[in-house]
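> Listed after this line are the structures, all set down as structure tokens.
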Structure 1
Amino acid sequence: MPPANPAVVIGALRTPRGAAKESGALHPVAPVELLAGVLRALHARTGVDTAQVDDGVFGCVTQTGEQGGNIGKAASLLADWSPHLSAVTINRYCASGLSAVNWAAQQARDADGLAVAGGVEMMSRVPMFGDQPTYTIDKALAARIGFVPPPWSSDLVATREGTSREDCDRYAALSQSRALAARQRGLAPSMVPVTDADRRMLLDHDENIRAANTIEKLASLRTVYEPGANGLDAWGLAREPGLGEIRHVHTAGNAPCMADGAAAVLLGTEAAARRHGLPMRARILAQAEACVPLTQTGAVEATRKALARAGLGVADIDLWEVRDSFAAITLHYIKSLGIELQRFNVNGSSIALGHPMGATGAMLVSCLLDEMERRGLRHGVAALPGAFGVATATVFERVH
């Protein structure tokens, strides 16, 4: 059942997602500046006294270079939040941003107070694997701990499920068309445009959307892996010989594109929000983590756990915001839970919008709440799978 004193979302903001390349609109901005900017906006939007915020939890996957040294704490200081705010930066791979929200919500409940969460990833400036995790360069270690590259494990899931290249491309094209339609409606309420130090506009829309990515265009792209996959196929078939072969269906077009971005979420208990005169957008009814080794399908189990804790079923959920790992992983999630596509990622997904790894989960909170408020819906779920099979999910109830 939901907690007796649930945490509430007071405010949730996000930057646009920029293209993760030197010519991308957000590339000139340092990661700490990008996160600080959205924290300043959250302060201004909610009017919170930051001295009353007990803790901060921020997601960032590649914590090295410009993103090292507890970037969440540094960004809070740069944003002129109270210097007494404690903060931690966490890495649960692609689920980091939503795990940060869940952790901060628990901190708020424990203190019957306020907490802030969020995330940042500037993949144009700090590339994925820039921290050189040993399991990506030491094949013997990777074999011992069961690490396989996410594109390959996604192909494994596609093979198990009988998911075709056409299925994946069809979903990717739908994501692009939905994202384009949402962008054409105008600036989302919770999106904070990014400007430079002279207040010149850098980006006020999600930059990665490609209207040209039709099914025909997607079909022309090469797969990430060819048959054999540098020995990975033989390793996989030794474990599951009944598959016969590994079918490689994923391309750059039906996978999430890398991105730059940041997000921030202010949380508290209902009592704390009332004490401080703060608005409430949604209650957090339940949250859960899970891990399914080898594949990135853990979000299914995390979602089932969270729904059970909330006392709800799939049919009770009006809207879903789920980060794409690769298309076959998302299609597995939809199929496993029996979700109606018209309620799922209705404004596009990370295949079209991009995936700034440590920020995406926190971004999904504002994406979900914006659309629930626009449609007048009650219940929503945000969920993300990540490397090694880790995953997290959260159930929200809109406050009327």
Structure 2
Amino acid sequence: MAGFCIVCEYNPLHNGHVYLIERARELGADTVTCIMSGNATQRGELSITDKYLRAEAAIKCGADLVLELPYPWCASSADYFATAALSLVSPFGEKLIFGSECGDVNALVKAAEFCESKEFKDEFEAMSEFGLGAAEAYLKCLEDKGFREFSSNDLLGISYVRAIKRMNLNISPIAIKRLGAAFNCKDTVDGDIQSATALRKYIEDGKTEDIREYVPFTMLKILEEQIKKGNVTDIKEIDAAVVSFFRLASAESLGDIAEASGGLANRICSMSHVSNTYAELFERSRTKRYTDAKIRRAMLFCMTGVKRDSISVLPEYTVLLGANERGRELLSENRRNPKINVITKPADAPQNTEQYRLSQRLEALYGLARKNKLITDSFMKKMAYIEK
């Protein structure tokens, strides 16, 4: 049996995501397992709809099993994100399929091998000492070595390959050339595949009708219903919570928070005193040294108490978000020879773990970032979507 895995966010699920599931089937997938981000995303944002609803859409659109890539790894930088994700991939598949701007897996493998070398490490450290930000230094090292210009999904693909090598996993990477709009593209392009960023902008602007041709019907209906109920994420709902947190915090108290080093925590705390909203605070905190995603992650990690040690380890468990009959069979196989603890009822999660503590902090914040507010333990009562 050929098990294919996809690491994803589905924020929201769109036609490009469905295309990748279909390509997995065309390439011989007997099962497709999605390792999907929970209620926060790799760019440091809160997901537009909750993880159970996005998992439901994924199962209805062809996936067999959806497991959570838990917090804080789902909101971490590429290497931590990829390493955690691959630790969850390995029990459920032998092939990792992902979208890539270049679509050339051999080029990504060669780049990954270079990034694991001492030469790369020395060059990266030297460039960082000259004041380049981590992302800029990373790209400059690749460019100086003669690699083609890589884009966002290519770089994430390189991180996947590096994680496979570091953990010595028996997983084959498959890069599928990305169609339609580029990752993070804010504008629409010709065709029926747009970026999730552009689709979220339509939703935020109240133009849900305009995304009809770009998302599968099941995702569209979920979005329309959640918008009507006031259940979609709106960061403006927690403006006061975010700004007040940083006004009352000190940079010293945030010194060991992941992503907030190098003076970034101090900058955010300082800018909070001249900002009244999340958007203002983010804009005032931006500099050329830090990517937008790093600043968002730093803000989210500060508010939820994510320390560097928290993301340097692997997830202790994952939560079942959705499954069909084939997915349930795959889950049963894992239980017979368990490689990862899969929690089917959120209330059964091990509460004495740092992972549990941080996930609860995220849910507490996430439940406030919408018009229809939720109490902290609302997600403890949710159940996975099971397709009969």
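We did not get these values from a lab; they are worked out from the coordinates using the rules stated. Remember, it's a predicted structure, so these values are computed and weren't measured experimentally. Cβ atoms are built from the backbone, for glycine too; each structure is taken alone.
> Computing FRET efficiency 1/(1 + (r/R0)^6) of positions 137 and 233 (r between Cβ atoms, R0 = 25 Å, to 0.05) for each of 1, 2, which one ends up highest?
If we compare FRET efficiency 1/(1 + (r/R0)^6) of positions 137 and 233 (r between Cβ atoms, R0 = 25 Å, to 0.05) over 1, 2, the biggest value is for 1.
> Assuming 20.0, 62 is Rg and Dmax of the Cα atoms in Å as calculated from a single structure, say which of 1, 2 it is.
Structure 1 accounts for this read-out.
> Just checking, which of 1, 2 has the largest value of Rg/Rh (Cα atoms, Kirkwood Rh), for residues 289-368 alone?
When Rg/Rh (Cα atoms, Kirkwood Rh), for residues 289-368 alone is computed for each of 1, 2, structure 2 gives the biggest number.
> Comparing 1, 2, where is relative contact order in percent (Cα under 8 Å, 6 or more apart) highest?
Largest calculated value belongs to 1.
> Name the one structure among 1, 2 that helix-only ellipticity at 222 nm (-39500 (n - 2.57) for each DSSP H run of 4 or more, over all residues; to 500) of -13500 was derived from.
2
> Let me ask something else about it. Upon calculation of mean count of other Cβ atoms within 10 Å over residues 89-96 from the atomic coordinates, which of the structures 1, 2 produces 25.4?
1
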